[in-house]
1. One of P, Q was used to compute mean count of other Cβ atoms within 10 Å over residues 89-96, and the answer was 18.8. Which one was it?
2. For relative contact order in percent (Cα under 8 Å, 6 or more apart), which of the structures P, Q scores highest?
3. Kindly point out which one of P, Q the value 1.07 was derived from, the read-out being Rg/Rh (Cα atoms, Kirkwood Rh).
4. Once distance in nm of label points 7 Å out along Cα→Cβ at positions 33 and 281 is calculated for every structure in P, Q, which label goes with the largest value?
5. For the read-out distance in nm of label points 7 Å out along Cα→Cβ at positions 145 and 249, a value of 4.7 was computed from one structure; give its label from P, Q.
6. With semi-axes √(5λ) of the Cα gyration tensor in Å, for residues 121-256 alone coming out at 45, 18, 14, pick the structure among P, Q it was computed from.
7. By the measure mean count of other Cβ atoms within 10 Å over residues 177-184, tell me the structure among P, Q with the highest figure.
8. The value -13500 for helix-only ellipticity at 222 nm (-39500 (n - 2.57) for each DSSP H run of 4 or more, over all residues; to 500) was derived from one model only; which of P, Q is it?
Structure P
Amino acid sequence: MTPFSLLADAGSYRITDVDLRSDEGARQYWFKLFEDHFLQVLEFAKVAYGRNMGKQILAAKLKFSQTIASLRENSNPSGQLGVMELCRLREDALRSNGIKDPFRHIKQRENRVAIDAYPDVVGGLSSLVADQRWLHLFKGVFAGNIFDLGSTVTMGYADEQVDFEKVLSAVRPRPWRVDQYDALAKVLPGKLSEPMPWAKAVVFIDNAGADFILGVMPLVREMAAHGTHVVLAANEVPSLNDVTADEAVAIVQELAGIDPELESFLTAGLFEVVSTGNDVPLIDLSNVSQELNDASEGADLVLLEGMGRTVESNLTTKFKVDSIQLCLLKDVTIAARVGGELFDCVCMYEPAAKA
């Protein structure tokens, strides 16, 4: 594992995580949120693994409860302590007890629903002129990003059939909470026949289901239609309902089977999927896979999608190349970092950092 090769300055890079050692209010907020969320995760694990894993589920519950209790009792914790560390402690409690993918059944179901809806979503793009199409695609990313089981305010979507088009129509209008779309629109192709300004884009993806299939894939499909080589960068192993690299490969191949245009892009070598080496919903770009760095050679755009990889962990990150960060805000404290509220949208665009 090495620093991400497209960081403007790997030596000065710091994940923009909250410091729970020095902020008592934030510490108690996040401890309580993780405790409550973990109980919900275990309910999903019961369905995913059945009665045979009952003892392991109870053991995971006890381990995580004891971990949080120990942290809560220590008023002066040593070492680094932020949301990233809490995520790792949660995953350790699960994985050490054999619960490696508690949302697997939800991901499979949501992938199937999203794949069935995909033809209509991409089919509707043909009626839009270029500027309308781009805005529609970016709004689609925000709509897809609501399907996130890492947030307590959106976990309810796992238990209901959600209409993607209805969610899309409810995306908050511009100006968004962080809205640099006008600057971005100036460099996007104004005609369907014009090339993208970027030859190669590294796209960090987030959740399975509608987030990836109906939000991200139509956007990167359009980028490929304008000549951009797309590198989809996904988690190495399951974490919450994040899509993994192996899952992304299977999904893209299945979508190509029902989308001749996407199939042509794959045949032309415009798509590849790589593992970031990451195993939690946030991402520390000082520690990624060599596979990702090899695939990033020659890239001139980084696109990060999802609250965990953008505002929560890379709000101020600078890159050697142009960057886009897109997310829907689904936690009040994270939203507060940008002066926002729940379900506000973030569209950040920054040209390459000057050397």
Structure Q
Amino acid sequence: MPNSRKLQVLIIALIIAFLPSLVNAAHSGKIYLQVEQNGEAWYVSPADNNRYYLGRPDDAFDIMRNLGLGITNANIAEIPIGLVDSPGNDDDNDGLLNDLEIAIGTDVANPDTDEDDFSDKSEILNWFNPNGPGELTVNTGLINSLKGKILLQVEKNGEAWYLNPADSKRYFLGRPQNAFDIMRTLGVGISDSNLAVIPSNYVKSDFKVASHYELEAPSSWSIAQSVTDDEKYEGKTIIHDVKIQPSTASGYLEIFVLEDNKDLTLNSFEVSSVKNAKKDSTTDFLLGIKPGKKQRFTYSTSFTSKDIQISKGADLYVDIMISTKKFIHLHMMIYNESDIEIYEKYLDTIVKDLKIVY
């Protein structure tokens, strides 16, 4: 084969090999809204080009803080500030929320901090100094290197900013609701098929149960011991149980370590029916060398159960056979139909990352 032909083949092979990375890099730092669903918001982290589900305000804020990059006061002062409408206190009615004014050092009680007859808001919009005379510096090189990143002011109080790649301005994330509003305002629509090519991820927190298992759950979810006071679960002895709760009322995940005095198989955990629900699927899998079974039920109607409103949600069951007498049983309850897809993916990832401790 002539050298030129070999070079062409090599170039094509390299393009094919690196194409997924190049595609994901094009999404880096952006915020997307699922236009074919319910407007679910995702942030694509420049650190790994994975998408992170912003969920609800507390979830979004936790993701922002965990994926943030430290920046000095001198550097962040060279990045222009962008403004979006968001609810909150504005004591001087200048169009700047108190939290933002505290972050940038302007007077929350004076709409014109430096008394130059230009409001603080107008000076920020035109990148003049609201705290004194003159224009402010713009560091284009720094901005280009940080586009799409979450920036944390390490020399102050960890104030968080999002550097929007669309307009090269930083937006103050403030409180959870303000951060959530900003993210949704700056987000752009994306189809399900285009979103699917970007790998999903979540900020993980380790949880270990001695002599049983180790798992990685979303860091914003809370973990409580002793889910139930019952000594038996469907006739089986509970030797450990835990409940993992998302930061918002979207559902929960319970995990049980079960033992029995007789030999059992995964078929012993087959769920034949769930009231008001239909069985969508049963999937067998392997966790390492351990066999597992996943069952999914979705509700065809909305109803109230134990004072919880279920809006066409789902029940997911996963069982892993450690031995014929020991099993790990996971039950995820999802309250809302709109949350099923993302929380099922959370569960699948949690199970995939699960490590059995012998």
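1. Values: P: 18.8; Q: 16.1.
The value was obtained from structure P.
2. Working: P: 23; Q: 14.
Comparing P, Q, the top value of relative contact order in percent (Cα under 8 Å, 6 or more apart) belongs to P.
3. Values: P: 0.95; Q: 1.07.
Structure Q accounts for this read-out.
4. Values: P: 0.9; Q: 2.9.
Biggest value here belongs to Q.
5. Details: P: 2.8; Q: 4.7.
Traced to structure Q.
6. Details: P: 24, 19, 14; Q: 45, 18, 14.
So the calculation was done on Q.
7. Result for mean count of other Cβ atoms within 10 Å over residues 177-184 over P, Q: largest is Q.
8. Details: P: -13500; Q: -7000.
This figure was derived from P.
Where a number appears in this text, it was derived from the coordinates with a stated rule and is not lab data. Nothing here was measured: the structure is a model prediction, and the numbers come from that model. Cβ atoms are built from the backbone, for glycine too; each structure is taken alone.
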